[in-house]
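Enquirer: The data blocks that follow each hold one structure.
Each reported figure results from applying straightforward, stated rules to the coordinates on display, with no laboratory input. It should be emphasised that the depicted structure is a prediction, and the values quoted were computed from it without experimental measurement. Cβ atoms are built from the backbone, for glycine too; each structure is taken alone.
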Structure 1
Amino acid sequence: MAERLSAREAVALLADDFSEIPYPARKSKPDGPLAWQGYDASRARAAERTGEQESVVCGTARVEGTRAVLIAFEFGFLGGSLGERTGDRLEAAYTYAREHRLPVVPLVATGGSRMQEGMLALSQLQRVARQSALTRAAGLPQIAVLRDPTTGGGWATLGAGADVVLALPGAQVGFAGSRVRPADADPTAYTAEAQVAAGAADAVVRPQELRETLGLWLRLLARRSGTAGDGTADGRTPEPAPAPVPAPLGTADLPATGWDAVRRARSPERPRAEAYLDAYFTRRAAVSGDRCGGTDPGMLCGFGEHGGRTVAYAAQTGTATRPAGYRTATRLIRLADRLGIPVLTLVDTPGAANDAEAERQGVGAAIAELFATVASARTPITSLLIGEGGSGGALALAAPGRTYATPDSYFSVIAPELAAAILKRAPEEVEPTADQLRIRPQDLVDLGVIAPDGGRNPHSAAPRPAP
């Protein structure tokens, strides 16, 4: 079990300054809306024990230089439960954030809705969900920090509904609290570590690293929300410039034949996504998981600093991409689109995973969703083919009109070996088939599939057409 911090201790872990925002006044009936006998006495004892008047404390603070609205739950006050007055404070915090163009950071530690207020307490989840949705529509990021415990409606709204979800080690995290789970439930499934493994949270962060990690996330995501001076007077964000094309890291000469292009792209010595991301970004932070129960280590997604600004990235690592990978990339691009952040995608896969489990996980629907997201994104997407471009599983991550290629890559409607098999050709005809498919980078430029440089971008890795 993780160390249980008070609301004020959690805030102090992240920021030196903290200024509470004004809370609305609410007149309460004796023992609350349900006249629950002893409720007033319970609240009085909780206030005396914690020094707080409610289960949540809201205010503004600077975290590593970026100003944000912090929402800190006090678990010692009736288990950090949500009641009507909690809802009042949460609504005030979100409203303040929108009015002042600030990111929101919920520091969650709650057991759920307050039983002594019945359905009026449970309905606060709808209220919180609306405030979160309005803040999302305003183009402001929400970064949740899960403390111990984070269960019930607090997890299902403030926690799981955030754009980025960080968690403290060993924290109890799950919709079902410890007292309402099945008797034979595996307790390890209700942990921060399990939620990261299942794709429901992005990372487990040690307390001593939380301030720096959260500070980086705030700089990356809040840069376009108005907190770093990039917003317009009316709160809108100007259209971002496209992300520059990364410089090629591998061989510089173009392949002589189609099969030569395939051989180069499949070479274990060829630079992979990690090398390109390390060379491109000064700092970066990863998002993980599709929020549907899955992760794919073959799809690297996140945000990083390049040339003094934030760029989002989704990068295939050369493996067959799984449904969770496509869904994570979709989640990444949608978030970048909403925040007005340009996107860089690195294409490198032999194709989509085609095993039975991938079909059961909805690989077709996942690819379709990514195609639609790329096609409808308002923020500019720049794509670089750095290795294998295997059919639709690769094309889904490529931006129409802004896809470039390195000299050690190829793009094909189907792998040459499979094309020969379908056409009932002998094995020795695989290499000529690769030529017929016209899959070399220079072929792709001639066909209009890959964008030529034309001298427009000094960092472009796009090959020029062969003479």
Structure 2
Amino acid sequence: METITKQLWINGQWVAADRTYPLHSPYDGKLLAHIAKASPSDVERAVAGANEAFQRMKELPAHRRADILYGVVQLMIDKKEELAQICSAEAGKPIRTARAEIERTIATYRFSAEEAKRLYGETIPMDAAPGGENRLGFTWREPLGVVTAISPFNFPFNLVAHKLGPALAAGNTVVLKPAEQTPLSSLAIAELFHQAGLPEGALQVVTGSGRELGDALVTDPHVRKITFTGSSAVGRTIKEKAGLRKTTLELGSNSALIIEPDVPLESIVPRCVEGAFSFAGQVCISLQRIYVHRSVYDEFCTRFVERTKQLRVGDPADEQTDISAMIHARETERIEAWINEAVEAGARIGCGGKREGAVLLPTVMLDVTPDMSVSCQEAFAPIVSIVPYDNLDEAIELTNRSAYGLNIGIYTLNIQKAFYAAKQIESGGIIVNDIPTFRVDHMPYGGVKDSGYGREGIKYAVQEMTELKFVTVKTTF
């Protein structure tokens, strides 16, 4: 069977690039497609087209922008299984997990359609200040213009939706650069937006190397906003080059969970295992550190390891698979080296710790210290550390001993302890009585410290993708 070649999506048309690169399955190395490798000049053309399209896009009434997004929702509903298969193949995501991502993506675009009709302003009581008498003051929100969106591999449909949905709902245009490993999902979405009636040029998709295209995507004078999800190191580079442009940076994490002794372990262990190993831990808010009260530590570890050993590892296309390959062999090698370093420094492996082909077996680490890479760095892998503590303040201190702060969870039946922890923990989100991996797509989502800044979640992203304009009218002369 002939391998397909995918082109760039520029100004509402498929455009060939001078170069292509092969896209392989993370699981078995199968060649999936040849992907256009854009050049900086391709990006320049895409940004120029998006800037021209902005003049049309900002004039679309809110109901029309909403209708386009609702149209994408319906098209995705009609193509659910096809889109899930794309996600599973290029990301190595177990098919059941891929289907769940498509459902979430549909919800994200639906939220975006609704938010397109909610760009409210407010009236300002001008006479609250001396000299403001006989004046009417009010605000409205206006789109920014061209938004550069740079997305990662781990949620190739839904994290793209968190950038496209709010940007288009607000009347912006977007130049999208998907991860090199997961371009097929973005190209498929571009087709759906075209079918739904999005003006030509309002969405551009350029595929290829982020290293080669980064400067063109970030520094073009027509770009008014950059939204990026990825590593802290790349986020810092983008911020340095962005200048006065608005930026939203959703960066790294090593999310923690505190477990107090008053919760029923048999009820929470399956959820904790899910949080640690879903999509092989390649989730920004994957559960990486678990702090368990010493009085229930041994029981929790036993239950957690037993549950982890029940996970099924294998082909992402298999309906029974829970965990499949990590995105690249080099990532598996990296985390394997971290495990070996931790063991040499005194840590123990509760289970896993080995590779089977392209897959790293789900790994539980014990006797871990805060300075070990498996604890203090972002693993982005199927690995979790379980550490005992003696009192809640100690657990909070261990939790905060991190360069990151995206989502943190705590299980406790004591409401006072829950609110105390929520006040003391340094994180963008506090999840009480659930894992830090919990997210629904309309909640505010973003981090502090090296986890970045700005907020996603449709309403909040729309605010960051618009400019607030103030108008005052003197009502008497």
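Enquirer: Quick check: 0.50 is what I get for FRET efficiency 1/(1 + (r/R0)^6) of positions 83 and 275 (r between Cβ atoms, R0 = 25 Å, to 0.05), calculated from one of 1, 2. Which structure matches? Each step should come with its number before you reach the end.
Expert: Working: 1: 0.00; 2: 0.50.
Only one of 1, 2 returns 0.50 for FRET efficiency 1/(1 + (r/R0)^6) of positions 83 and 275 (r between Cβ atoms, R0 = 25 Å, to 0.05), namely 2.
Enquirer: Of the structures labelled 1, 2, which one yields 14.6 when mean count of other Cβ atoms within 10 Å over residues 371-378 is computed from its coordinates?
Expert: Working: 1: 14.6; 2: 18.9.
Source structure: 1.
Enquirer: Still on this model: Taking relative contact order in percent (Cα under 8 Å, 6 or more apart) as the criterion, which structure among 1, 2 has the greatest value?
Expert: On the way: 1: 11; 2: 18.
Largest value of relative contact order in percent (Cα under 8 Å, 6 or more apart): 2.
Enquirer: Quick check: -10000 is what I get for helix-only ellipticity at 222 nm (-39500 (n - 2.57) for each DSSP H run of 4 or more, over all residues; to 500), calculated from one of 1, 2. Which structure matches? Before the final figure, lay out the partial values.
Expert: Numbers: 1: -10000; 2: -12500.
The value was obtained from structure 1.
Enquirer: The value 24, 48, 23, 6, 0 for P(r) over Cα pairs in 20 Å bins from 0, in percent was derived from one model only; which of 1, 2 is it? List each step's numbers first, then the result.
Expert: Values: 1: 24, 48, 23, 6, 0; 2: 24, 53, 21, 2, 0.
Among 1, 2, the structure yielding 24, 48, 23, 6, 0 for P(r) over Cα pairs in 20 Å bins from 0, in percent is 1.
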